[in-house]
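Structures follow.
What follows is calculated from the coordinates using simple rules that are stated; it is not laboratory data. Model, not experiment: these values are computed from the prediction. Cβ atoms are built from the backbone, for glycine too; each structure is taken alone.
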Structure P
């Protein structure tokens, strides 16, 4: 898959499974912008880390025996803004508006 197709693919996954916004970063730190994707498909989540070369992947153990493990890719602050800006042309109008409202007010 070439780079523009991969970006469009990842943006589609993000549009459906991802989230972004202003998140608390603990008592000692001010809130910051975060983007993340959380799902049970580790290979898809890994594509975000490989393509964007930022962030980290967290493994979340199943809460119940019959549940699958969850994988979360997350990226914070300026890098998160950069990542979402790259995907922006491929995101839904609702997500584009949400991003502009969030970034315009807080970042």
Structure Q
């Protein structure tokens, strides 16, 4: 079980096609001996969608148990006393998203 989750996302808006994309780094237990990270590669999404995708990534990697469909990331973090920090940098260049991989 982890104590903190930090999600740092970058967002790029494709003006030609009118779509938003993001990439992110998900770090568990930042600054602790048990620190580990995952990368969310370049993908379609806008707004706070990156938070839901990060939560799903943690479920898929066995960091948190599969929850009933109605459980959201904020509810899980609250009920399990996990400190969650989310930051999204908007108006990034496409190459900045691709560099995370």
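Results, tabulated for the structure shown:
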{"read-out": "Structure responsible for -6500, with helix-only ellipticity at 222 nm (-39500 (n - 2.57) for each DSSP H run of 4 or more, over all residues; to 500) calculated and labels P, Q on offer", "value": "Q"}
{"read-out": "Which entry (P, Q) yields the derived value 28, 8, 6 for semi-axes √(5λ) of the Cα gyration tensor in Å, for residues 10-49 alone", "value": "Q"}
{"read-out": "Answer label among P, Q for the case where relative contact order in percent (Cα under 8 Å, 6 or more apart), calculated from the coordinates, equals 29", "value": "P"}
{"read-out": "Which entry (P, Q) yields the derived value 2.0 for distance in nm of label points 7 Å out along Cα→Cβ at positions 2 and 66", "value": "Q"}
